[in-house]
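All of the numbers you see were taken from the coordinates with simple rules; none came from a lab. Computed from a prediction, not measured in an experiment: that's the story for all the values here. Cβ atoms are built from the backbone, for glycine too; each structure is taken alone.
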Structure P
Amino acid sequence: MPREYPRALRLAEQIHRDLAELIAREVKDPRVGMVTINEVEVSPDLTHAKIYYTLLSGDAEETRHGLERAKGFLRSRLGKELRIRFTPELRFIYDETEEKSAELEALIARARARDRQEQ
């Protein structure tokens, strides 16, 4: 069982809050639209952060390029907000969970409808 790192968890929560606000208010790239930060995972040594995000609208690939382009700006602003010695390296990952669950729900609904028609 992996060991819990309370400092990493606290840092992940703070990055989540600050990053959501920074993206919403200060990122001017038109490719970055309505982004929702789902989860932030910080490595135990606090050097890397995985940011899982979803979109309310827009193209996933374009948004990823926009976030990659804004990564340096976001990291520098996080460094000022967090007041820690080393700001974690940011890695943005598109979270496809909602899309996959919608596809599964549609498949289940079709199977149920087919079963009803056969009965």
Structure Q
Amino acid sequence: MKITKEIRKKFRIRNKVKKVSSSERFRLSVNRSTKNISAQIIDDKKNITLLSVSSNTKEIKTQKKNKKELSTIVAEKLASKAKEMNITKVFFDRGVYKYHGRVKLLADELRKNGMEF
């Protein structure tokens, strides 16, 4: 089976982030589709997801926003949940996606709300 370019890129970026991760910093992984965006904070040492926010939930879908506004809403919700769990420092795992557009908006909004990466 041939491994595609996207899968190689995803593994390369993810492995670099996992090598430098520590117990005090978690990994913030971003998934983006044509209509939705989701982000989750993952503890790689225990292999569990600590937090997860998606634009595919009922409360966010009912707001009828465009895709850029959805990414800012998701970032605000993720930052507020992370503050409740005392998570401020994370590693940003953009996956296959370029640091541009909705992914960049999500990252900038997280920084405004107190996240460090």
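Of the structures labelled P, Q, one was used to calculate helix-only ellipticity at 222 nm (-39500 (n - 2.57) for each DSSP H run of 4 or more, over all residues; to 500), giving -13000. Name it.
Comparing all candidates, it corresponds to Q.
One of P, Q was used to compute distance in nm of label points 7 Å out along Cα→Cβ at positions 16 and 88, and the answer was 2.7. Which one was it?
Going label by label, the one that fits is Q.
Using the calculated result 0.25 for FRET efficiency 1/(1 + (r/R0)^6) of positions 24 and 104 (r between Cβ atoms, R0 = 25 Å, to 0.05), pick out the matching structure from P, Q.
It must be structure P, since only it matches.
Which one of P, Q has distance in nm of label points 7 Å out along Cα→Cβ at positions 48 and 64, as calculated from the coordinates, equal to 4.1?
On the way: P: 1.7; Q: 4.1.
Structure Q accounts for this read-out.
For distance in nm of label points 7 Å out along Cα→Cβ at positions 8 and 40, find whichever of P, Q sits highest and give me its label.
Largest calculated value belongs to Q.
For the read-out relative contact order in percent (Cα under 8 Å, 6 or more apart), a value of 25 was computed from one structure; give its label from P, Q. Don't jump to the answer; show the numbers that get you there.
Details: P: 25; Q: 28.
Matching structure: P.
Looking at structures P, Q, which one was mean projected area of the Cα convex hull in nm² calculated from, given that it came out as 10.2?
P
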